[in-house]
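Below you'll find a set of structures to go through.
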Structure I
Amino acid sequence: MSNEWNYLLLSGSADPRLAYIEDIGGNVSDKSKMTKGVSLKKVISKANTFSLSEDGGDMLGDLVDNTSGVLIVSNRAREVLEAEGVTGDVIEYLPFTLKDKRGRPTKGEFYVANPLQKIPCMNREKSKFVDSDEDGRILSVRKLTVEPKKIPNEAKLFRLGEYTRVHVVRLDLAQRLRAEKLTGLTFCEQGEKFTW
């Protein structure tokens with residue numbers, strides 16, 4: 001059965017009112033794993049502390065942007081994702097302590113949402129990316145188009161297999177997240193320039 005779903009890309013927000021986290025990797029024992037789509041249960045715990053950047057805005061979103069390319073979600077965002085079936089073996093929700101600009105813990109729970117599903121589905125002819133001359137490994141992606149036929153129908157939120165820093169979202173999940181009016185959420189259409 002062919003896959004008829006459309007997909008969007010999670011992208012960094014350009015809203016200057018939103019708070020963001022400057023450096024997640026500095027507070028993690030093995031930061032090389034943070035965007036690889038491997039289990040982080042032994043790397044992230046409530047004992048980990050991430051702080052909001054003094055350069056960011058004052059509005060704390062349901063998705064918290066960061067310079068490390070890690071998906072950070074509020075408890076509210078987690079509940080919506082779980083209601084849509086983004087649970088179990090496809091993602092980890094790892095709690096941590098988020099501190100405000102003054103170094104105080106923020107209100108509410110936040111999680112590193114770590115998608116574990118990696119699906120190689122990049123359409124290399126229609127995408128714009130930089131790859132290594134040595135081994136062809138993708139080093140960065142500027143514009144992305146995916147091949148839906150390579151994506152299992154049940155996949156709603158996953159990492160691009162060729163470059164695991166990129167998060168791909170099925171259109172129906174993106175619509176639900178928008179309908180719930182989650183803040184800090186930015187999607188990019190396929191083929192558009194995006195940042196993460």
Structure II
Amino acid sequence: MQVSARILGREFGLTAEEMNRVLLKQGYYVKSVIGYEITEKAVDYVVEKGHHSGPGGYSRYNADWVTRTFDESIKDVLQVTPELIKEVRAELSSERAIRYAKLVAERAKADADFIAKQTTENIPPITQATFFNLDEETIQKLKRAGIAGIVIGGTVALGYGIYKLTPKIKVWWNNRMHNNETDKVVENQKETDNTN
């Protein structure tokens with residue numbers, strides 16, 4: 001039965017990365033620019049299958065990769081010792097630490113370069129005029145248009161308010177006048193009653 005490096009590594013308590021390093025150290029792989037390639041020693045134990053993700057518009061969508069599976073009989077010839085496991089883990093750990101330190105140094109340098117560039121250049125302050133790339137005449141026209149818009153908007157709002165309030169004011173006025181007339185009629189009746 002064929003198994004992947006991950007499954008093969010489980011037998012020895014290793015991750016796929018650690019198992020691949022063991023295979024490299026024992027001569028089943030050689031390191032190349034694109035990763036690992038199998039050696040003559042591994043031909044009897046390894047099956048390689050190439051994959052292509054299909055046609056796409058960009059090269060990143062046309063990925064090619066190779067999967068390798070190992071015959072389980074390779075376990076009989078591998079000499080995985082606790083010392084080898086310890087050595088492989090130490091190598092991988094130090095490589096990760098070096099990669100991380102390099103990444104941190106590159107970021108620090110990029111940050112320092114950016115800050116130095118920002119402080120040495122004479123950068124004018126960003127205003128709305130420079131942000132929108134407007135000249136002074138255009139800014140004045142926009143201000144006048146804004147004032148005109150506010151005046152027109154206020155006039156429209158006032159007209160709408162009058163339109164909505166007029167019927168209510170009419171009703172209130174009519175009720176008030178009616179009440180006044182009723183009060184006058186009542187007073188006149190009282191006066192005529194008092195005189196009779």
Original post:
One of I, II was used to calculate distance in nm of label points 7 Å out along Cα→Cβ at positions 48 and 120, giving 2.7; which?
Top reply: I
Subject >> Read-out helix-only ellipticity at 222 nm (-39500 (n - 2.57) for each DSSP H run of 4 or more, over all residues; to 500), computed value -22000, structure in I, II >> reply: II
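State the single structure among I, II that was used to calculate P(r) over Cα pairs in 10 Å bins from 0, in percent, giving 6, 15, 12, 10, 8, 8, 8, 8, 8, 5, 5, 4, 2, 1, 0.
Working: I: 9, 37, 38, 15, 2, 0; II: 6, 15, 12, 10, 8, 8, 8, 8, 8, 5, 5, 4, 2, 1, 0.
This figure was derived from II.
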Original post:
Just checking, which of I, II has the largest value of relative contact order in percent (Cα under 8 Å, 6 or more apart)?
Top reply: I
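Given a value of 5, 20, 23, 20, 19, 11, 2 for P(r) over Cα pairs in 5 Å bins from 0, in percent, for residues 16-63 alone, point me to the structure among I, II it was derived from.
Numbers: I: 5, 20, 23, 20, 19, 11, 2; II: 5, 18, 21, 20, 12, 12, 10, 3, 0.
This value belongs to structure I.
Using mean count of other Cβ atoms within 10 Å over residues 32-39 as the calculated read-out, with 16.9 as its value, let me know the right label among I, II. Each step should come with its number before you reach the end.
Numbers: I: 16.9; II: 12.1.
Source structure for this number: I.
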**OP:** Using FRET efficiency 1/(1 + (r/R0)^6) of positions 112 and 176 (r between Cβ atoms, R0 = 30 Å, to 0.05), single out the structure from I, II with the greatest value.
**Re:** I
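We did not get these values from a lab; they are worked out from the coordinates using the rules stated. Please read these numbers as outputs of a predicted model, since none were measured by experiment. Cβ atoms are built from the backbone, for glycine too; each structure is taken alone.
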